[in-house]
Structures are given as structure tokens and as C-alpha cells.
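Below you'll find a set of structures to go through.
Every read-out reported here was derived from the displayed coordinates using simple, explicitly stated rules and does not represent laboratory data. These numbers come from a predicted model, not from an experiment. Cβ atoms are built from the backbone, for glycine too; each structure is taken alone.
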Structure 1
Amino acid sequence: MKILLSNDDGILARGLALLGEVCATVGQVTVVAPDREQSATSHSLTLHRPLRSTRRVDGSFQVDGTPTDCVLLALGGLMPEKPDFVISGINHGPNMGEDVLYSGTVAAAMEGLAAGVPSIAVSYGSFDLEYLESHRDGLRRLIERIVQRNDFPPETLLNVNLPPIAGDEVKGARITHLGSRVFHEEIARMKDPWGREIYWIGGGHVTWSGGADSDFQAVQEGFVSVTPLHVDLTNYKLIEVVRSWNLGT
């Protein structure tokens with residue numbers, strides 16, 4: 001079993017180190033990750049400059065690019081053979097609801113999926129990592145069960161979110177759908193040292209919705225959330241409705 005690991009928090013992230021240790025109990029691990037923080041880079045690629053990959057003492061690769069760059073380089077040149085799985089994470093913070101559209105963690109898994117490799121994105125439901133290490137055994141069991149399946153759907157990745165509680169308090173895993181979140185007061189207006197107006201995106205607070213089977217509800221109730229995702233964003237229910245608009249005539 002060959003496993004490619006990446007993330008968006010950077011090569012030195014605690015979550016990546018823990019994921020590497022867990023996956024090493026399942027198969028042969030290759031780590032290719034950004035050399036610095038790349039959160040919220042989504043599925044961006046570096047097209048306007050060359051990329052540099054550096055082999056570290058521990059055998060991992062750090063890349064001066066995005067998470068998507070890392071997976072693309074790994075599959076295209078750094079790994080001698082195609083991996084059996086691409087696993088991204090463990091992200092420092094949740095990736096639920098609309099977060100999956102912005103997340104570099106999920107994008108790295110999506111790039112694996114686009115290359116035909118079964119993929120998993122793993123995130124931890126808080127930026128406070130106090131209980132992260134305590135999820136080691138539970139995460140190992142979950143990954144073992146996933147990678148040992150011979151019927152992993154070819155067009156799907158699994159988006160996993162761990163609840164921010166002690167590992168021995170986790171109630172189990174729940175299969176979920178994406179919830180929905182709305183940011184409030186996320187743009188801070190301020191001035192630079194020369195008095196010019198600038199804006200800082202981030203902060204504020206979040207309102208979640210989505211019902212009992214949503215990812216955020218599962219995590220809030222102490223479950224590991226597992227959400228199947230795929231690349232096809234087509235709203236099939238509306239195809240006939242939009243077709244009736246006669247836009248092509």
C-alpha cells in the first residue's frame with residue numbers, strides 16, 4: 001500500500017506529522033507538502049514561475065507552491081509509482097460546508113481524485129490542537145477500514161472532520177452531507193501606517209445550518225464526520241428547467 005500525504009498547513013505542521021505516523025502503520029508513506037502555510041488557496045496552481053522541490057533529511061519533500069502543486073508534482077515526477085491513496089491533512093481547523101471550496105487541504109485530495117487516485121481529506125474541528133494527538137488510535141482504525149476496501153468509489157473523495165474533543169470521548173463516525181455556513185463581519189476595515197484604507201479578510205463569527213445529517217452537526221455532537229464528495233458540481237435537477245429557457249436560440 002503506497003500513500004501520498006500532503007496538506008495546506010505546511011511541511012512542519014503538527015497535523016501532517018500525526019497523519020504520517022498513523023498512515024505509516026498502514027502502508028509506505030511519501031510526504032510532499034508546501035514549505036509554508038497555504039490555507040485557503042483552494043485548487044490554485046503556480047503557473048507564472050518555476051517550482052522548487054527540496055528533499056528533507058527525513059525523506060519528505062517540501063515544495064514552494066500550493067497543495068495542488070504538491071500533489072501534481074508528486075504524481076508527475078517525485079514518486080516512482082502511482083500511489084494507492086492520496087491523503088491530505090490533518091488540517092488545523094475544520095473543513096465543512098462551503099469551506100471545501102476554499103480549502104487547500106480538500107483541494108490536494110481533489111487533485112488526487114482528478115488523477116484517478118482514491119483520496120481522503122482529514123481536518124480537525126478546532127484551531128486549538130489540545131486534543132489532536134488523542135485521536136491517533138481512532139484515526140488509524142478509520143483509515144485502515146477505508147484503505148482496505150476494494151470498492152472505494154472511483155469518482156469520490158471522503159472529507160473527514162474530527163471533533164475537537166478527547167479521542168476517547170468520540171461517539172463514533174457518522175456519514176454526512178455538507179452543511180452551510182455564513183460568515184458575519186468577516187471583513188475588517190483599517191488603515192496602513194500611511195493612513196490609506198486597507199481590508200483584512202477573516203475573523204468575525206460563523207452561523208451554521210444544514211440539519212441533523214450535516215457535517216457540522218455531527219462534529220458538534222461528538223462524532224467524526226465523513227462526507228463523500230465529488231468534482232461534478234452540476235445541478236442535475238435544474239438541467240431541464242434551464243433548458244426550457246431556450247438560451248441557445
Structure 2
Amino acid sequence: MKILVFQHAVVEHPGSFRDVMRAQGHSMHQVELDEGNTIPPLTDFDVLLVMGGPMDVWEENKYPWLTDEKAAIREWVSRGRPYLGMCLGEQLLADAMGGAVAPMTAPPEVGMSVVHLTPNPIFAGVPELCTCFQWHGAEVTSLPPTATLLATSPGCAVQGFVIGRHAYGLQFHMELTETTASEWGALPEYAAALEAVKGPGAMDQLKADVGNHLGTLQATAHRVFSNFLAIAEDIVSVKAIE
């Protein structure tokens with residue numbers, strides 16, 4: 001399959017998902033929206049993967065390209081095509097499809113976390129209590145009208161949802177690699193945001209925590225992303241017949 005990737009920061013890329021794509025023979029085309037890349041014709045692709053980023057969904061005045069991105073997401077999902085959004089990608093899905101996103105009422109989630117998953121094909125083979133990585137200060141406060149809640153936690157009620165059987169949003173990050181924490185920490189705005197939440201020296205602790213859990217994070221990421229791609233392949237094959 002041809003996978004279109006929307007990125008909003010050079011360091012928030014598909015990460016370990018790329019290993020799954022290569023192993024299964026899928027191709028990937030990355031669009032760096034924050035650097036002015038234009039969205040290509042959507043009909044050229046089978047799957048839309050939308051990554052995280054430091055901006056918020058309501059910041060169209062600061063990031064005008066968010067308007068076009070939301071329109072593309074709305075068109076894509078409305079046509080029943082496979083979608084997976086991570087962190088900001090989840091929030092963009094909610095906003096584009098009639099839900100709501102706002103700053104968290106609880107403190108921002110940054111670091112290791114455990115979320116409760118509900119049964120769904122995308123989570124096949126994954127424990128009900130899933131260890132994951134978080135970095136967000138906004139949350140989905142109202143699901144789109146046709147969405148079903150898939151994951152939750154005490155600090156964030158909407159950790160994941162699905163629209164139909166084709167459009168998934170996950171608030172947490174699963175795509176981490178052994179260099180992710182270092183890549184994020186190398187950018188001053190990321191390091192400053194982290195210390196504002198966790199205090200001085202937080203990046204060193206974050207790197208240690210990610211390193212300690214990396215095996216589990218990657219095994220879960222590969223399982224969930226493989227499950228999603230299997231769902232996507234089924235949808236694409238059916239649409240090819242229609």
C-alpha cells in the first residue's frame with residue numbers, strides 16, 4: 001500500500017512504524033506541513049498516517065496550513081479510507097470530524113503512562129493495560145458524533161477512539177525509537193516545554209525512562225501498527241472491488 005504521512009515537526013516522524021512498513025513492503029511519502037510542503041492528491045494513496053507536533057489544533061492563525069490539513073483529513077475519513085492519527089493526529093481527527101479539543105484540565109501528560117484499552121481489532125494481542133509514552137497538554141473533550149471510545153486513563157478520558165472501522169486516533173505515542181528522546185531533547189522548544197512541566201533535568205530522566213521501556217514500547221507499536229495495516233488492507237481491497 002501507499003502510505004501518506006503528515007508530519008508537523010521533523011523529529012515527530014513515524015519512528016519504529018517505518019520498520020513495519022519496510023518489512024511488509026509498503027511505501028511511504030512524508031509531507032512536512034510545518035516546512036511548507038503541499039498536500040499531494042489524496043487519490044494517489046491508500047492510507048493516511050498523521051503524526052504528532054508541538055502546535056494545537058486551534059492555532060490556524062499561527063499555522064495557516066492546519067486549515068488545509070483538517071480539510072484533507074475530513075475528506076479522507078468521510079470517504080471511509082484508512083486513517084491513523086497519533087497524539088496531535090488524534091486531536092486533528094476529532095476536530096476535523098466534529099469533536100472538540102481543548103487544553104487539559106489536569107496537568108500535561110509527559111512521560112511513561114498506562115492506558116486502559118477496550119477490545120478492538122487494532123489492539124489484538126496487546127494487554128488491556130498498555131504501557132505507553134505521553135507528551136501532550138491538550139486533549140479531546142468531545143468525541144465526533146459517530147466515534148467510539150477505545151482507550152482511557154485517569155488523567156485523560158479520551159486516549160483513543162475510532163470512527164467506523166477505518167479511522168483511528170490514539171493520544172499516546174507508540175512509535176518511539178532508541179533516538180527519539182535525544183532527537184526531541186535536542187530542540188530547545190521541546191526541552192523548555194519539558195522542564196516547564198517536569199522541572200530541571202527532566203530530559204535525562206525522560207531518556208532513562210524511555211530506554212528502560214523501549215522493548216515493550218516497540219513490541220506494542222509493531223503489533224498495533226501491523227493490526228492497523230491489516231485492517232487497512234482489507235478496506236482497500238474491498239474499495240478496489242466497488
**Message:** If relative contact order in percent (Cα under 8 Å, 6 or more apart) computes to 17, which of 1, 2 did it come from?
**Reply:** 1
**Request:** Of the structures 1, 2, report the one carrying the highest value of mean count of other Cβ atoms within 10 Å over residues 186-193.
**Result:** 2
**Asked** So FRET efficiency 1/(1 + (r/R0)^6) of positions 26 and 154 (r between Cβ atoms, R0 = 30 Å, to 0.05), computed for just one structure, reads 0.25; which one of 1, 2 is that?
**Response** 2
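If helix-only ellipticity at 222 nm (-39500 (n - 2.57) for each DSSP H run of 4 or more, over all residues; to 500) computes to -6000, which of 1, 2 did it come from? Each step should come with its number before you reach the end.
Values: 1: -6000; 2: -12000.
So the calculation was done on 1.
With Rg and Dmax of the Cα atoms in Å, for residues 34-81 alone coming out at 10.7, 30, pick the structure among 1, 2 it was computed from.
Details: 1: 10.7, 30; 2: 11.4, 30.
Answer by label: 1.
Comparing distance in nm of label points 7 Å out along Cα→Cβ at positions 58 and 194 across structures 1, 2, which is largest?
On the way: 1: 4.2; 2: 2.8.
Once distance in nm of label points 7 Å out along Cα→Cβ at positions 58 and 194 is worked out for each structure, 1 has the highest.
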**Fill in**
With FRET efficiency 1/(1 + (r/R0)^6) of positions 98 and 202 (r between Cβ atoms, R0 = 35 Å, to 0.05) computed for every candidate in 1, 2, 0.45 is reproduced by structure 2
**Request:** Can you spot which of 1, 2 the value 10.9 was calculated from, given it is mean count of other Cβ atoms within 10 Å over residues 50-57?
**Result:** 1
**Asked** 16.7, 57 is what came out when Rg and Dmax of the Cα atoms in Å was calculated for one structure; which of 1, 2 is it?
**Response** 2
